[in-house]
Structure P
């Protein structure tokens, strides 16, 4: 069983404070991952994470998502990559200190986009380490773009590309909300979203309240609905990673919380 787990930028950083990682949250999630792998040794896990208050603020400053053309743009591209790597080091250190066999896969090294969409990424090395029980760790970061020079490839975009080759059974998207809400920030959790009801639900979706160059909740949900259409057996869950035990329970399929996106 292969599961993709995204640690959202809002979960693992304080998105309102520049370059501030939530190390206590990272430690909690790492401990729950260890529990889940002990309970189910057959679990093959791939982790991705957002950039939160590390990459998003810098990417907005240089408009990296829009395109990379001038020398100033390319300087910004390099700075955004460096800052995203800085957060990834916090994630990697925490996972390895918890004895999670995590291995960093820097997406910019092989990802190529066209008009902001991922067109190619090296998959074979990821598949190989998964078979040996290693946990690949990827993250949203800059990527070369055949039309725009450069752009930002979000974790959801990377997951969408990899899911078509790796065929995970579940994608878990951990943030700080209990799921997709009927009204932000105090609405009820929408229990199930599918291609058949997304038309009614889309009107209640909103972008992120913090700086997020990759679009916030609406973009996330629309990308995931598109993905389950392409991979019909896939289940995607948006949930609150701050809730103790939530990540363990979802990795172990012991309970259903949050918002389920499926056919």
Structure Q
């Protein structure tokens, strides 16, 4: 079955299946740091800083305010880790992509298979955190208060796809694995801190305008709207932003990967 862009879904699924098979043997050691990091932030910031903030964060308890954003960041981290170090190792060290290309698989099939797998990892980490939040209560009241939470897995998959594609793009641009320190420290970490997870970005001069152009902010706002409501027209803008980023990169990444593999 060929998807638009001449992607062979059978070949892409084979790439996904290979990654899943490997992951089944290593999931315990892989999932612990990515899953527990947002949980620790929830407990440390929510129960620590939250004591001083109280219900002063847009009328919500601080724990309830930061929880959806931390879930979005869990999806971001899961996809980004797979599309950065793991992809670089497969592409340049283990020469796995060279082996793929010796089969009927083409570069667009490999890129789409890796996208599917990174999105799967984002969903695993994000959905695991969602299950934690589903059993979390404040003063006997649940954190998740909207029926829109049923759509959160789709939002997590979209966040995962977006950051997977960005990670793939960056991976094709660098020539040494050490360059990922810049990607995580100067790109992902600032978004984690200034995308509305811990405080409203409107508190900073031009903060909301600047944040709107950052990928994680749109994911945080969409996830928060789905988890706690009410959904508003502006959430469609966040959804459109992420879909547009994915569409552009889905066109660009396979082409960039093909040029890089030829060198």
Structure R
């Protein structure tokens, strides 16, 4: 009887411990709120944790969960207070008017609130896109806090499958991507760097396409493409491309940075 009580108490303690220390990974649903109309019904889509189609982030979400994290979303403007419980906050592909007739642009107040949260120890992920498919001017209000600037250009442009290799990025001795050796990143914007911001990945021509910056107690990872949505981590890429490993590597690194608070 005593043994059963001890086992039960241990199980409860383990459950409490897991719930307390599980790191929350929050995906922005405010600046990216794309809608489309199918058969007369307008719904959200693109870069959602719950979307299992090619356009969704369900696979990357599962990777985070497999590493012990919990998933969350933020459908309102970010503040220090409503980000307080998040270890990682991810902003992907802020809307243009083409994607949302009434986009929520990042403004100076939003940027200040996010920067304060990072400075206190938050881990921020910024995923842009090529300039034809993302709202960069307001996004760069935020990136300026961290010595980064998403450029209005197009790197790793892939015309069609015959030119697939134009999206190849070779990785070697990278402190973030420790297992992925070759990945696919197409139609990416480059990133200008100042201050203590450093390159994390480069295109074959040397352009910076991913970067990191330490800011106060926190850290920022930026990349010029949404990259890890399901289409590029579901195993359909040609042999030799390891986007699935890269997604796992980045998740591990982000969560490890969050534990250093």
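A value of 17.1, 51 for Rg and Dmax of the Cα atoms in Å, calculated from one of P, Q, R, originates in structure P.
If helix-only ellipticity at 222 nm (-39500 (n - 2.57) for each DSSP H run of 4 or more, over all residues; to 500) comes out at -8000 when worked out from the coordinates, which of P, Q, R was used? Corresponding structure: R.
The numbers here are math on the coordinates, done by the rules we state, and not lab data. The shown structure was predicted, so the numbers you read here are calculated from the model rather than taken from an experiment.
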